[in-house]
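Read-outs throughout are calculated quantities, based only on the coordinates presented, and are distinct from any laboratory measurement. Quantities reported herein were computed from a predicted structural model and do not represent experimental measurements. Cβ atoms are built from the backbone, for glycine too; each structure is taken alone.
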Structure 1
Amino acid sequence: MKYKSLKKFLYLLSVLWLLALNSCKHDDLHIDKTNENFRAGFDFVKNNYDLSLFAAAIEKTGIGPQLNSATQLTILAPNNAAFNILGINRPGDLDKMNPDTLKFLVQRHILDERIMVKDIPFNGIDVRYRTMAGTELYTSTVTRDNSNTLYFNGSLASRKDVTLANGTLHVLDRVMKATTNTTVQGWLSARPEYSILVSGLKKFGFWDELSTEGPYTILAPKNQEFEAVGMTAEAIAELNVNSYMGDRLFGCYVMRKKHFFVSDFVVFSIMNGNSFYFHPVANDTYILTITAGRFNYGNVYDQSIGYNVEVRTNKNYPYDIITSVKGHDQKAIDNLTDNGLVQDLQGILILPEQAVKNN
């Protein structure tokens, strides 16, 4: 009797086990719905006051519904202070922009895939992603003191990995600038405020190469910087190229085979444990030492990123410091083109008398 009872018990147990297995078929699995506490892309942006100008830009382009319906996306959302840098302080200011230009601005801040901090290679420079505008986005990230610092086209992600119902969002401290279908040469040509630099680059033979593949990073003082030290267009026109070291006088503004956002110098300093980035002047003992960070300008510490260029007669001691010049105009740095970047510089690196050939 005991044997029969045990046999019956084991039979019932096996039946219950088979029933449990059948209840766990894949077709019957319950899939959790997307957390309804999270908003979709455009809904999140327009319900955050600090992103109200970006929300207005999206609304004017008409792509809001697309950002809500996308299944996976990344929104790089410039905050209101980022738009203020460009002189956009209220939604009505966006009406001054060409509609196609505004749409391009918005679309280059959107990716058709979810990119979180963990997805980006750490201690990387210029890791590339494709934007909705069809442009390449350059990402740099570095880790220090167990904290990740993340940049998109040189713009700091002040908030990272904000969860959306259909993706993720990062808040940027600057609007990313990009000019497609042009080179650094074309970019400078289109802006009269850099015409003296252009004339010097042409006179000393550095101009034509700037339309080639590159990449190039151009350190670019405006006309007012040259004129302040007597280097007017007329004065440059009168220079005898045979009497000066061209690589030093104007070649110093051209960084060949370099694609540098200002933030890259910050990343380099952390990765290499050296605050200086050294860039030699071609065919010369002179060297540029470049540092970058968030500096105090005019007794105002505003957290704006900037860079400093120091010209030395030699990399190592003994050396003399020839000049020290800053680039911190947030509206004028990190100008991305198809073959490099133009970085505005508030000062002159080398005066003509410092580049005279020794006969």
Structure 2
Amino acid sequence: MKAAILYGREDLRVEEVGAKPLRPGEVRMGIKAALTCGTDLKVFQRGYHAKMITPPAVFGHEMAGVIIEVASDVTGWQVGERVVVANSAPCGECYFCRQRRENLCDDLQFLNGAYAESVAVPARIVQRNMVRLKPGTSYADAALTEPLACVAQGAQDCELQEDQRLLVIGSGPIGLMFTALARYVGCVVTFAGRGEQRLALARRLGAGHVVDVSGADDVVAAVRNGCTEAFDVVIEAVGKPATWDAALKLVRKGGTVNFFGGCPSDTSISLDTGLMHYSSLKLVASFHHTPAAIRQALGYIEKGLIRAADFVNGECKLEELPALFKAMARGNRAVKTLVRTA
């Protein structure tokens, strides 16, 4: 079969690889839809991910497809079933799993290999994080489950409530998904980001007010210039120390900041201790997802809240993937690209 193999920093190759025999408890999924992701771009640029992938390795983690083979000991699953597969599964036994915080599992098992014709799904993921699709759910829609699950986890961490004033900083897929989900909850959403098309999408997804921060050196000033009220909740979905700092300055007293965007390693910010203490701020930093969040996210997708039509604005063949990632590294502004593996 054909698969994209990451060999190192900006070294991605599509090659013919042998499909290994299934081990006990595994199934093989024929991939019908795979989506590009900002995390994959970072991995491509760095050449590795400390938790998720060590080159050379198959690549990609947002996927949906159909079961084409099951190991002889697998029960409850059949060839031909349409499924979405999460990119990880917790152990179910460690302290964090027992506390129902499986996103922090001490032995989280990751799965890569979305950019391929098929992928062998490990037994633990089959058991804990492979979910059937409803007949009318498209593969492209279902492939959004993993990133949306991260957003659902973040919304839960923030304890979003109706009528809260919420600010989203960042116009990538995560920021846009937060906008749609917060509006669904009933929040009044302000969106701060860049790019005419992405700002327009934020409006369609429910942002009542949109702030274009293109060219702005001071995000705080740009937001305050367009919006005089402080925010109950601020979501930082950029992953830069400067916007982490901006988020702290834009939240109201007693409010919540979610540092959702992961910053580069070895970076830091300084906290104003007076602001923190006397404003009684709640700071959270959401990471990854849980099996419950995966199922919640798929439920949102199957309700039509999140659709590939809103987020996928490009397609490419598997063979074209290395060139696409190079273009993304140079600043390609596609929100997500659907990778055709067959």
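Quick one: mean count of other Cβ atoms within 10 Å over residues 59-66 came out at 15.8 when computed from one of 1, 2, so which one is it? Derived from 1, not from the others.
For the structures shown (1, 2), mean count of other Cβ atoms within 10 Å over residues 115-122 is largest in 2.
Computing P(r) over Cα pairs in 20 Å bins from 0, in percent gives 30, 58, 11, 0 for which of 1, 2?
Answer for the origin of the read-out: 2.
Kindly point out which one of 1, 2 the value 15.5 was derived from, the read-out being mean count of other Cβ atoms within 10 Å over residues 83-90. Source structure: 1. From which structure (1, 2) was FRET efficiency 1/(1 + (r/R0)^6) of positions 171 and 315 (r between Cβ atoms, R0 = 25 Å, to 0.05) calculated, if the value obtained is 0.75? Of the options listed, only 2 reproduces it.
The value 0.30 for FRET efficiency 1/(1 + (r/R0)^6) of positions 99 and 147 (r between Cβ atoms, R0 = 35 Å, to 0.05) was derived from one model only; which of 1, 2 is it?
Details: 1: 0.30; 2: 0.90.
The correct label is 1.
For the set 1, 2, ranking by relative contact order in percent (Cα under 8 Å, 6 or more apart) places 2 highest.
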